[in-house]
Structure P
Amino acid sequence: MSTKPIIAMNADFRPASAEHVALTWITSGYYDQVIGAKTSKSPGGIPLVIPPLTEDDDLEVILDKVDGVVLAGCALDLDPKRLGFDKHPATKPMATRREDFDRRLAKMAIERRLPILAIGVGMQTVNVICGGTLFQHIPEDVHKPTQHRDNVERTLRHIINIVPGTRMDAMYGPGEIRVNSDHHMCVDQLAPVFKASATASDGVIEAYETADDEWFCVGVQWHPESDTASALDMQVFEMFLEACVDRMTGAEIEPKIIPFPQKAARKTVAA
């Protein structure tokens, strides 16, 4: 019997078209980081990539057998119409099949209190599922915004500030760090179950975590799995895998079904 935790992760999806066949794929950094996240407490994990299943019963079978979930990012966006927005010209919605699956995967994982690492659009999805809201386009929705996306280069980095006493503080240490950045949507209001653990200089929430210390659910807007990430970013996966080991070995409390709070009211942005 393996002593390594099994980590479920979603994948990207492209529907069939006149030019392309339907395709599911995943960036190798996600599973490579899970495999390589080895510490004195964690032997690394066994990644299990899940295609966008359509049957909840099938997804239930898988989640009953895993020890944690990585919700991967995407170059495309959540559908703004499902968020109550008119579509902005900069928004490029992901395939409906992927968004439907990601939402169901997130909800089931949250109900089980599985350890969750939500990255990029995965962070946004989890916040929405738990009752939070999003900004659709940072340059127009955030007052005096920092640059969060470079449409030419993929090497953009900016400073974030770590909130003391959080899991981010334990991963990176206090103060400022630089992270990669490639997004135009972001968290507006945090769901009630979360607290901010890192922010950009313009106030955009770059990381959040559960207020409940006994449940590991962390969202990061940057991409620690990317080849543009720093060596420090590996610690995000290491701490996540350690939480999965705790759950696998019974070091954490028994999982329980948690209720979802009502959706937060969207606030008015200062001009």
Structure Q
Amino acid sequence: MAKIDLAARQRELEARGAYDVDMNEQHRTFDAQAIDGGYEYLTRTPVERVRRAVVLSVVRVVGPLLTWFGQGAYTVGRKNLRALRGQGAISVCNHAHTLDTLLVKNALGPFRVYHTGSYYLLKRGELGRIFKSGGFLPVGTTVSDIKNLQLAVGELMEKHKIVNFYPEHALWPRYEKLRPFKSGAFRYAVKFGVPVLPLFIEFRQTRLRKFLHLKKKVVLHILPAVYPPQEGSERARTQALSDEVFRCMKEYGAALYGRPVAWNEQ
């Protein structure tokens, strides 16, 4: 979509309160790979493991160069990642850039982080195999799909990996506010007893980029981990964790921008 259409679309969806609807509602589903019938989420075979090593080695070298030259992107707060001391975790990030998955890989380490996304993003053929090698975990729509995903996430937590979610669900490019969170990421954190690592994408204007008529640079901030509460029902703990992470991210964002960033604040 053109920039003018994107801005108009954001205003339209804001007015409707449709914060979980994508800018582009037309998605290609006809060539999506089926994930029912026991789809294997993780790489198991020797061929898959070699492919994963090759793909992620390329990402580790090329990813930071691509995002820095193209977006001026860099990461702040890696000390908060180190504070996990290798523990498994769920990360959550505002879904505000078309390359945010690459930004997260650059920040958290391509071999350590896995990413969830809508099932139709996993295509048949070689592209789908590359996505799987890169750590893509498709989120399906059936009970069996969700169960299989949960098993994969649990195994990854045992291996001290990080699984990234976009709790706002929909991609709104370069949107500077936080939208309402879905509960899935926080439910997994509560179920597996692991912390949530909040990530905040900031769009920062500089004099040079303004002079050159470039878009704002992208800064990915790693915030301190938030741990699940220990008391209450699973549902109550999930909601409390979601609320606390949202609070941390909105306060951090407000400090960066000098204005409220929550969807329901002016």
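With distance in nm of label points 7 Å out along Cα→Cβ at positions 16 and 152 as the yardstick, tell me which of P, Q scores highest.
On the way: P: 4.1; Q: 3.0.
Top value of distance in nm of label points 7 Å out along Cα→Cβ at positions 16 and 152 goes to structure P.
If we compute distance in nm of label points 7 Å out along Cα→Cβ at positions 80 and 144 for structures P, Q, which one ends up with the highest value? Walk me through the intermediate numbers first.
On the way: P: 2.6; Q: 4.0.
Largest one: structure Q.
When mean count of other Cβ atoms within 10 Å over residues 72-79 is computed for each of P, Q, which one produces 16.2? Let's see the in-between values first.
On the way: P: 20.4; Q: 16.2.
Only structure Q yields this read-out.
Out of P, Q, which one gives -14000 for helix-only ellipticity at 222 nm (-39500 (n - 2.57) for each DSSP H run of 4 or more, over all residues; to 500) as computed from the coordinates? List each step's numbers first, then the result.
Numbers: P: -7500; Q: -14000.
Answer for the origin of the read-out: Q.
None of the figures in this text is laboratory data; all of them are computed from the coordinates on show. Bear in mind the structure is a predicted one, so any value in this text is a computation, not a measurement. Cβ atoms are built from the backbone, for glycine too; each structure is taken alone.
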